[in-house]
Structure P
Amino acid sequence: MTKQTNVAVLGGGTGGYIAAIAAAQAGLEVVVIEREQLGGTCLHRGCIPTKALLRSAEAYVQAQDSSRFGVVIEGVSLNFERVQQRKQEVVEQLHRGIQFLMKKYNIEVIYGNGRVMGPSIFSPQSGSVAVELPDEESLTIVPQHLIIATGSRPRQLQGLAADGQRIVTSDEALQWTELPCSVIIVGGGVIGVEWASMLADFGTEVIIVEAGARLVPTEDEDVAKELARQLKKRGVRIHTNTKLQVESVHTDDDAIHISAEVAEGKELLHLSAEKLLVSVGRQANVDGIGLENTGVQLENGFIRVNESMQTSEPHIYAIGDVIGGLQLAHAASAEGRVAVEHLTGGKPEALDKHRIPRCIYSRPEAAAVGMTEHEARQAGIDVRIGKVSFKAIGKAVVQGETDGFVKVVMDAATNDLLGVHIVGPHATELIGEAALAKLLDATPWEVGHVIHPHPSLSEIMSEAMWAAEGRAYHG
């Protein structure tokens with residue numbers, strides 16, 4: 001059976017379904033091919049379920065700490081079964097929302113394994129998709145344009161495959177029915193830090209083993225230092241410049257045991273825990289989708305695209321984690337909109353990675369947009385720094401959350417806003433203002449003149465901007 005359409009989207013994750021909606025809004029006939037569930041990794045194994053768990057961890061800590069606000073709660077306990085149940089309820093509610101959107105925009109969703117085909121009797125160009133349906137029938141989708149949005153999966157260390165028991169990735173950890181007493185997390189990036197924060201708040205003993213010199217190495221150094229300080233304060237043991245010796249890993253009935261080399265062999269650590277969580281990044285889902293039948297090119301394991309999200313075959317686009325880059329759900333959505341604008345004849349503005357916010361949903365939260373101080377200095381820019389602590393902000397004191405800061409990186413010669421970095425309460429919400437400032441090319445002086453309500457956490461944005469101008473009022 002063959003079906004022709006204007007646009008086919010291979011993958012119904014965040015980037016894929018947003019691209020599909022954008023194409024439908026442009027009046028095109030759209031088919032989404034999804035092998036599992038709409039929403040993809042973000043909804044079912046990533047952003048949403050982990051944040052639901054983090055919210056439960058936060059509520060648990062707040063209940064334990066409530067007496068300092070004059071609210072005495074006797075016998076606070078954690079019901080992890082209910083925590084997992086609520087997580088699934090959140091996921092299912094949002095999943096229903098996406099299904100509704102597909103119907104609203106008359107987007108056909110076909111569930112099955114899709115594989116891109118080369119030129120055939122159906123089409124003189126590659127880009128048709130053969131779909132293996134669950135009932136063992138097959139269907140060929142022949143689109144004028146194809147958008148590949150197949151996402152990514154957790155990267156595994158060679159020789160240390162996840163077994164779902166002692167050794168897990170975040171995918172398996174999300175399905176735990178009981179909290180482990182202790183966990184070694186290999187990898188101190190964003191995912192590793194979020195899991196460390198969550199598990200520590202749930203009462204699990206946590207050890208982080210990071211090969212690099214610090215946690216979250218792509219973020220500003222001051223942010224990394226503050227996150228490490230806060231995690232250590234809560235009992236998390238952090239070993240940086242430490243490389244896991246994969247061949248040393250062994251398990252017994254009670255634990256997993258590892259050896260790790262510190263500072264290029266100067267010391268050897270021996271660590272044990274109930275579980276080992278591998279968190280060393282994500283790899284693109286490019287295997288088994290038929291790319292070898294096309295002229296689509298890969299680079300370092302990711303699909304190579306131009307600024308309009310076109311692959312080396314102009315009618316085939318790719319977006320989201322499968323093309324690498326920041327590998328963020330909101331980046332994938334933006335890339336989907338760019339791809340659709342281009343395939344409908346528009347001239348979309350190229351995405352600037354320095355305008356895309358980056359968030360860490362730990363406790364405290366961290367968020368950033370733009371260049372780090374180190375990146376700016378490496379680029380030869382003479383920078384001015386503004387930095388204000390949440391201790392100077394009345395609303396933060398009222399809430400009892402004064403750890404952290406906002407740091408502004410500014411070009412001293414042009415007064416351009418280069419970057420904003422936040423650690424502290426609601427950082428992932430506050431960063432939106434900085435992202436808007438970057439989009440509008442606002443200077444710190446202009447953002448400083450925005451009148452923020454008092455008392456509010458948002459006041460710290462103007463304070464940090466004034467600090468970069470050398471005029472902080474409370475910093």
Structure Q
Amino acid sequence: MSKVLFVYAKGGPPLGYALSRVAARSAVHLLALSALPPSVAASADRLCASVLIPSESERHDLVSLIVSRAQEVGAEAVVTFSEYAVVAVAEACEKLGLAGAGNSCALARDKRMMRRTWQDQGISQPRFRPVATEQDLHDAAATLRFPLLLKAAWSAGSTAHRTLRCAGEVRAAWERAREVMAESAQLGYAELHVAGAGADFIVEEIVPGTAAEWFDQEGWGDYVSVEGVVVDGDFRPVCLSGRMPTVEPFTERAGITPAALPHDAQRRIVALARDAVDALGLRNCGTHTEIKLGADGRMWVIETAARFGGAMTVPQIEEVFGLDLIGMLTDHLLGRPVSWPAEARTPQEAHGAAGSLVVLAVDGAGDAWPDRRIWDFPTVHDNVPLSAGSRLSVVAENSLPDGTLVPVYDPAAGANTMAALCLLSATNPETVIRDFRTLVDALPKVLPHGTTEAQS
């Protein structure tokens with residue numbers, strides 16, 4: 001039986017889901033760089049041929065650790081689905097002579113290099129400047145047009161995003177962004193391979209987005225993501241995911257599969273995503289490309305990742321389009337033939353729709369809840385009226401236990417202050433949007449009242 005080394009770190013699709021898909025194709029040897037979620041620990045022993053949790057000293061040279069472990073178990077492929085480990089795994093695959101993202105993988109991880117590459121290729125994107133010091137940020141603010149967005153170059157999940165509306169906000173934004181990156185590292189949400197990555201930032205102009213000219217229904221956000229894969233250097237788009245409007249500054253609230261876009265709009269978006277991915281020179285990996293939608297058909301590429309979309313993006317694709325992307329990529333990396341979609345799947349080809357909602361302590365307008373509440377999914381399930389045929393579940397691996405006080409939303413910390421992740425299955429994407437809006441409005445009303453002394 002084939003052998004795969006699965007390098008696990010925080011982020012990406014739920015570990016239980018990803019692990020089961022890889023284990024269906026090969027013997028799995030798990031290298032855990034983050035603590036295993038309690039809900040997955042027992043099944044990991046059952047699904048894996050071995051589980052190794054390396055010591056801190058062994059993680060000092062992460063590429064060497066991955067290479068040596070792959071050699072020990074005789075791995076024929078090495079996979080990861082975490083943003084924080086993709087560069088290390090790509091470099092290890094190069095040393096092992098195995099198929100992987102390739103030696104340009106860092107271009108899809110470091111937002112500074114990514115944006116410079118696109119700039120050189122003339123690809124539409126917001127104007128930006130790399131910043132490493134507060135003075136750099138002052139200098140950039142003097143040349144770019146407000147409002148601006150400061151973001152960490154190696155972050156994920158909208159962590160350490162700060163909006164600047166004038167030069168007077170530079171100092172506070174810089175200090176808070178650096179604080180959040182340090183806090184995220186303590187939580188395990190930080191680059192694992194590149195030393196000092198938490199100190200690297202970029203600042204960009206906030207381009208004027210609009211959803212109204214792209215979607216027929218209210219409630220959609222003004223950007224989408226193109227989910228895909230690169231196969232031996234050839235980009236294969238799979239489908240488009242839509243969003244609800246983000247929470248200030250740009251924290252994602254919900255992702256919906258598929259995005260309810262007309263065929264011509266989807267075709268144009270996919271073409272821009274192809275240009276963006278091709279420019280990075282990736283070899284074999286999943287991709288997740290975010291594109292901002294503007295007036296009069298304008299578009300800007302925001303970023304690309306050399307891995308599949310996180311949260312429930314991949315499970316949603318499997319539910320709606322019947323494509324097990326993790327299993328398919330595993331087969332490809334093992335040298336087996338795979339039938340990838342010839343072109344991006346459309347909403348007309350979808351069987352229903354699915355969406356994932358991040359539970360944050362803010363209402364539909366992005367304002368903080370008036371009081372503290374306790375997370376309790378059974379209460380939500382029993383008391384929020386959804387559309388006929390809709391099914392709501394909670395992703396336990398990505399959620400706080402029932403009875404936990406919902407964190408106060410921190411705009412700088414982004415998804416770090418989420419309480420839970422919910423999955424909704426419905427008849428079509430329009431119903432997902434409608435039900436999510438109902439859910440967001442209902443949460444601060446139906447959840448039990450909490451105090452700062454509540455269980456945490």
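The table below gives the values:
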read-out: Identity of the structure behind 20.8 (criterion: mean count of other Cβ atoms within 10 Å over residues 46-53, calculated), options P, Q; value: P
read-out: Which of P, Q leads on mean count of other Cβ atoms within 10 Å over residues 382-389, largest value; value: P
read-out: Which of P, Q yields 4.1 [distance in nm of label points 7 Å out along Cα→Cβ at positions 70 and 422, calculated]; value: Q
read-out: Which of P, Q yields 25.2 [mean count of other Cβ atoms within 10 Å over residues 6-13, calculated]; value: Q
read-out: Given -0.41, -0.54, -0.69, -0.85 for log10 I(q)/I(0) by the Debye sum over Cα atoms at q = 0.07, 0.08, 0.09, 0.10 Å⁻¹, calculated: source structure among P, Q; value: P
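Bear in mind that the values in this text are calculations on the coordinates, not laboratory data. Just so we're clear, the structure is a prediction, and the values are computed from it rather than from any experiment. Cβ atoms are built from the backbone, for glycine too; each structure is taken alone.
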